[in-house]
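Next up: some structures, all given as structure tokens.
Values quoted throughout were computed directly from the atomic coordinates according to the rules given, and no laboratory measurement underlies them. Just so we're clear, the structure is a prediction, and the values are computed from it rather than from any experiment. Cβ atoms are built from the backbone, for glycine too; each structure is taken alone.
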Structure 1
Amino acid sequence: MDQIEDEQQLKEWLVRLQLEHQELDVTINHLTESRHHDSMRIQRLKHRKLKLKDAIHKIESELIPDLDA
């Protein structure tokens with residue numbers, strides 16, 4: 001696989017992660033506003049959202065081109 005294909009796959013993965021992150025945000029807000037009784041579920045969702053955020057930042061960093069001085 002060449003660099004262009006790798007970069008394209010990373011971009012596609014990034015979009016999927018961003019979408020899941022947004023969906024989790026909506027779900028967490030809905031559960032919080034509706035005073036959902038399962039606080040452990042909300043905590044698990046928040047934890048998953050944080051992991052997604054970290055993965056998103058990692059992929060974004062990988063997509064930044066190396067600048068050789």
Structure 2
Amino acid sequence: MTKSTLYLDDSIHQALRLKAAETKQSMSELVNDALKASLQEDLEDIKSWRERKDEETYGYEEFVELLKKDGIL
């Protein structure tokens with residue numbers, strides 16, 4: 001495991017300390033879990049982007065017109 005120095009907002013640090021105490025986990029465990037979840041979400045986003053990259057795209061005005069045509073707006 002690698003040691004790192006993090007600079008946290010005071011309120012985030014306080015919330016992290018309180019959560020660590022209540023869950024009986026270390027602050028490091030909580031930060032590692034949060035980072036793992038964030039990285040996993042990134043992987044899911046990348047997978048979704050790859051699956052959809054060949055789909056037709058619309059500009060904002062064109063999309064709003066499609067919504068009007070479909071009766072949504």
Structure 3
Amino acid sequence: MEERDRLKEEIKKIVIARLEVLPENKKLSIGNFGEFTKDELIENVNKNSEIGSKIIEIEMEFLRAMKKGIIQ
């Protein structure tokens with residue numbers, strides 16, 4: 001496995017770990033894609049779907065903003 005693929009897998013694991021702490025009874029709205037349960041979000045990340053890619057993008061932007069101190 002190439003370094004880039006390994007990095008993508010590690011990012012995916014981080015995003016899934018963050019999603020796993022969401023409450024079971026809550027749904028998240030992802031733009032025009034609609035509302036999703038925690039399990040649906042995790043499933044989409046695992047499938048590398050368009051929604052899964054969007055979730056990864058959103059989570060990574062959030063983590064970058066935290067690192068820069070924009071979000072506390």
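What the table shows:
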| quantity | calculated |
| --- | --- |
| Which of 1, 2, 3 yields 16.1, 56 [Rg and Dmax of the Cα atoms in Å, calculated] | 1 |
| Which of 1, 2, 3 yields 2.4 [distance in nm of label points 7 Å out along Cα→Cβ at positions 22 and 46, calculated] | 1 |
